[in-house]
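Here, each number is a calculation from the coordinates, and none is a lab measurement. As the structure is a prediction and not an experimental result, all values here were calculated from the model. Cβ atoms are built from the backbone, for glycine too; each structure is taken alone.
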Structure I
Amino acid sequence: MSAATLSSRITAPVPAIDAALASCIDRAAMAENLRDAIRYAVLGGGKRLRPLLAWHCAAAFGGDGAASLPAGVAVELIHAFSLVHDDLPAMDDDDMRRGRPTLHIHAGEAMAILAGDAMTVLAYQALEDVADAGLRASLTGELSRGTLAMITGQVYDTLGGVPASSRGESADRERLDLIHHNKTGALIRASCRMGAMLGGAGDAALRAVTTYAEAVGLMFQIVDDILDVTQEAAHLGKASGKDVAAGKLTFPGVLGLDASRRAVGEQRERAVEAAASLGERAGALVEIAEYMAVRTK
């Protein structure tokens, strides 16, 4: 496995992604204190994993990575909205995100709610930059489905309602997979598929991209759960141990740490195999999958 850092060739698009995010926020008509709150939430750090996946999925099919920016911006705005709302007192009640106060601590609960609402609108405005009307409609559909699935996963994780399983002792694992196929995986899947569509991928290639995205998305969450019980909050930049304290299902809680680490390896292999099937241009996707398996924050 590679080291727990991404190479400069993978992260090189981050400045362009950040500039596109800032432009989307700054050119929209809104109250200035609302704009300030959104800038705080969106531009204050983060891995930019989702827009990077969109960029490199577009490039994997010979497309210009920069053509993925409308999709990357849109998904990152939805992701940022989900974090702001997830941190609220009515949800996970977190005070720290990315090593600094969460938005509702920084700007107040009402502004945090409204900023999250506004980010969903900005996300769809970002897709207006795609000139082809048919492609734009397809991207809008992908984003809509991914956003609704993400919210559904949040409901399952926070408020219950996960469909009952009939498999006895494997029920908790089934529920975990269902929660995070939606909560974490949906936006990662949308990022990859939207980027691939902007790169010109056909139906068969989109199926391989979807397999890759689903493996990366599940692996991301398993690693997140492992870090939550093995790393300190100061290292993660957010509170640790809260899911266990809240009684939520986690992969280490259901499988144990050793089996969770084996599950990471299984998803890594699945992701790498799917990416490799796309050819040499998908080398960046292989590297991202390798990184996701060993990241430390």
Structure II
Amino acid sequence: MNHYQQEIELYFELKGTPDSSRESYLRRIYAYANFIQGRHKCMEDITESDIQQYILYLKKEKGLSAGTINNYISAIKFFHTHVLGKEWNPKKIPRMKRRRRFPVIPPQQDVLAILNATVNLKHKAILALIYGSGLRVGEVARLKICDICSKSMRVRVEYAKHNTNRYTILSATALQILRKYFRAYFSSTGYKPDDWLFPGQNKNEHIHVKTIKNTLIRIRNRLQLDQHISAHTLRHCFATHALEDGVDPVFIQQMLGHKHLQTTLTYLHMTSKSLMGIKSPLDTCYGNIK
């Protein structure tokens, strides 16, 4: 596999593929290669039947979801078409049908409980930005100091999903937390506008995405909240609670960086209808029930 890696990385570099996508594709390609090599086959000799068997292995033995398996299929397709130069038959290797599941949307009280229970100032600033600005975990990890503008109350998000750039709002509350964090972490050291806002253990690298995810999980477990709540849940909460507050879905789409408005409108299914002023017909006729 090593002699293919240079070709893969060259393609990613030419296309300008984000680091997160590169890591995801490479990890899945290596897992696939290990499976094939474990069956004592060369990568060049792989058949459609081998790919089908690997997909069944992911489904039945690994127990992966349809969405995750489709991500593996995308990586394998990329490897076969762009690296090996082989044809791809989607009729023989179909993508799995996904059952749409709505994410858990905790009430605002639970979100505030998470933020209040976050003692570490750096972690509190990160979680406040995810919820206050609707950022993805990878986006908040890659923020630079110059991406925060307190004058315009905007957050600049560069090289996000689909290689897009955008601006989103900066919460006044998050700004207060950020200022406390900045005084605590940067006041005694020199810094440049292009420095990472949230550096990792190595100051030349930004905080790792897994650190943010694990931080939220620890706080969630300590508060005994729903086990499906994750760091990404805070982004879902931003969209849902903004809709409940009457924000136009088009504006939410722009702040979240969704390519299609329909993606944003799915959050309408997760809003609290009572907060949007919608009454059940049973409640409107309640006085007539005996």
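Computing P(r) over Cα pairs in 5 Å bins from 0, in percent gives 1, 6, 12, 16, 19, 18, 14, 9, 4, 1, 0 for which of I, II?
I
For mean count of other Cβ atoms within 10 Å over residues 221-228, find whichever of I, II sits highest and give me its label.
I
A value of 0.05 was computed for FRET efficiency 1/(1 + (r/R0)^6) of positions 61 and 197 (r between Cβ atoms, R0 = 25 Å, to 0.05); which of I, II is the source structure?
Matching structure: II.
Comparing relative contact order in percent (Cα under 8 Å, 6 or more apart) across I, II, which structure shows the greatest value?
Going through I, II one by one, relative contact order in percent (Cα under 8 Å, 6 or more apart) is largest in I.
Given structures I, II, which gives the highest value for mean count of other Cβ atoms within 10 Å over residues 101-108?
I
From which structure (I, II) was distance in nm of label points 7 Å out along Cα→Cβ at positions 5 and 133 calculated, if the value obtained is 4.9?
Comparing all candidates, it corresponds to I.
Hey, Cα extents along the principal axes in Å, for residues 85-180 alone derived from one of I, II reads 50, 40, 21; which structure?
Of the options listed, only I reproduces it.
When distance in nm of label points 7 Å out along Cα→Cβ at positions 53 and 253 is calculated for each of the structures I, II, which structure yields the highest value?
Of structures I, II, the maximum of distance in nm of label points 7 Å out along Cα→Cβ at positions 53 and 253 occurs in II.
Looking at structures I, II, which one was helix-only ellipticity at 222 nm (-39500 (n - 2.57) for each DSSP H run of 4 or more, over all residues; to 500) calculated from, given that it came out as -15000?
Here the read-out was taken from II.
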